[in-house]
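Following this line, the structures themselves.
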Structure I
Amino acid sequence: MLQAITSSWKEFCNRQEKETMWQSIYRITIKCLQNNDDRLLRSPSTNEILSPQESVALLAQTFFLHDDLNMDTEEQKLIRVNVATYLKDRETDNLASMGFTHQEVENALMYMSPKKTPGEDGLTADICQKAFRGAPEILLALYNKCFFRGFFPKIWKNAALKVIPKPNRDDYAVPKAYRPIGLLPILGKVLEKLISNRILWQLGKEGSLSANHFGFMPQSSTEDALYAAMEKIRQSRNNK
């Protein structure tokens, strides 16, 4: 690997192109160091340039729609009914009476990458992991209390919002030219992971998952999906 890296670097240095090696590095560095000023948005109704506060309000209205039950579509209403029925039928399910184990919490914590940016509390994944190793009973009791009460702390839902401009847009005065990134607390992500793992386990136990579902599934990958597709093509050819 070291030889390949060295060879690639020498080839890059000897290459004759429109830009010299140092011009390329300078161009990339300058581009990365550019400090773009915040852009103000334009009112969709009056076409006037908004103030900073009004621009923020418009972004909030665009990105975070109010969840109004009266505005549900028929499909959304049916989903709410099905979820309520599912939960009612499983009130006495053993799964709901089983608290999270030490291993479950540890696995969920280890799944979190220390390189990911933390939420508003500033607690990175490695800090949370070390806290669990030092006093596992505290976090274990906290997550189980949340689970049995069906409670998700609001403070874990507060996201540090970063608005990122989309590249190569003609007009940056409209909200659609931006995308929001919400940085959530690691402790909240762990609770989500614990619950999603339980749901996935239950669906697998009931046989509710399709055999052709490969995305975001444990012990499955793109290679499995490609293999299944190739097998289907091969069988179709053989049946001709």
Structure II
Amino acid sequence: MPSESVSTEPVDLIRAEPLTAQCRTAFAGRAHACLGISPFNSHFSAQRIADLVCWGLSTFTDVHFFVPDTAAAHTLEALGYPPEKAAWKARRQGQYVRNKITKALADNGVLDPGPYLLDGQALASNPAYEELTAHEEHRFRKDTGFAQACLSASAWVLKRRLPPGRQPTQEQLRGAVRYFLAELPLFLDTPRIAGAAASVFCYHEVPQLLADLYHHRLALHPAPEQGFCHLHSAVEIQRPGVHVPDTVQRR
């Protein structure tokens, strides 16, 4: 089967929309971005990843690409896969995504992808990530309101994978929430994890929990230097009637 053809031309339009005033401040200096690239998500085609890599490298002083590969096994287990098969599928899909990121980086002159990747292996040896994870897991166990918000976020993920009309069980939610808890440190304090002065996490969707997190409606708050940007593609922006704000990057 031929490989998927991608364009390495500069991205014409990618809109980064900060969620809050704090997010706008974190974004303003363009110091660092963490771009989430999810395994098992058809949104992230080879061309989409190539666009994100090109945009990230040209927009920010430093950039990381977050691939929650090992964490994806928790979602697969919640959907009924045996642990061994879930871990295998997560590793395989994670490698598939990393390969696409690696190629996109190489096309932009970056031959060593290691320093740009934040996957399960990189985070497992990151002391800041481990400390943040321990803190949030303690909060999850002790704070019922925060726990319910996390479980609701897990329900949002699972419903996309379940047959139409089927609701996840409490057992499924308790298993799948481990995926979200593995991601949460990147939403709370990427500057500490990546050693950056400020950072924005960038993604093409804004789950309700993240909207609540960045608007300080939850028990945990993001670090002052942490922001979030909702990314919009060129296709979305060019639709009739869509307003393009000042945060659009034109090249």
Structure III
Amino acid sequence: MKHPLAAEIDTLVGDAIARRIFPGAVVLVARGDEIAYWSATGATVYESAEAQPIVRDTIYDIASLTKMFTATAALRLADAGLLDLAAPAARYLPDLRATEVTITHLLTHTSGLDIRLSVLREQGAAGIWRTVRALEPARPPGTSVAYTNVNSLLLGAIVEQCAGAPLDRAFGELIFAPLGLRDTGFCPPPALHGRIAPTEHDPEWRGGLVHGTVHDESAHALGGVAGHAGLFSSAGELWQFCRMWLRAAAGEA
């Protein structure tokens, strides 16, 4: 049965493509374990010989949704007794100056740490980490919420320490393999690039089309693997990830 909002969704997406807001899109609507609507419209880029039609399993740079995977990995490690959510982050990252910041502060964006990582892109990985480790909270931890990339970047490094593996491998073991995710990951191999939608033109810094590499500047400077950005995935696999959380919230997993 066709979803009652299908026609409205089709119109909204078609209008956005016509107005050049984006060249194509995948839209998936689900309720519980049932997919109610799933469409693929448009192309990967605007008029170009390189344009490919968008299909349901087109892969996208999922940007800050990476943070949800980092949080999930941390919570799985906590469930396994390998990470103490109440502990100072400095227990796992001893050179961290912000010794009063806890794992829970990082998870809830209440650390008080505040910096735009993108402005550090020219410093490279070593420079970014040197700056981040020297940060002190701009506000007392636990007193206010401020969504910042640095919280998830640090949490990703802590996941690596507790899992005893690089972040990409830790995600594979803790999330991708249990959920059967095959198209989700960091730094997609060239074999997948034909299925990936480019993100943008970046003539200033990267000299052209950003395609198959992470869009986020700081994650790019860190090699494409970071707790705050860098993952690629498809709509169907994101639904699988969401199902896991919905089932957990309902006490089913």
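Largest in distance in nm of label points 7 Å out along Cα→Cβ at positions 47 and 103 among the labelled structures I, II, III is structure I.
State the single structure among I, II, III that was used to calculate relative contact order in percent (Cα under 8 Å, 6 or more apart), giving 33. For relative contact order in percent (Cα under 8 Å, 6 or more apart), the value 33 is produced by structure II. If P(r) over Cα pairs in 10 Å bins from 0, in percent, for residues 55-126 alone is computed to be 14, 19, 25, 37, 5, which of I, II, III is the source? Computing P(r) over Cα pairs in 10 Å bins from 0, in percent, for residues 55-126 alone on every structure in I, II, III gives 14, 19, 25, 37, 5 only for I. If mean count of other Cβ atoms within 10 Å over residues 63-70 is computed to be 24.1, which of I, II, III is the source? Computing mean count of other Cβ atoms within 10 Å over residues 63-70 on every structure in I, II, III gives 24.1 only for II. If you line up I, II, III by Kirkwood radius over Cα pairs in Å, the top spot, with the largest value, goes to I.
Rule-based calculations on the coordinates, nothing more; no lab input. What you see is a predicted model, and the numbers here were worked out from it, not measured in a lab. Cβ atoms are built from the backbone, for glycine too; each structure is taken alone.
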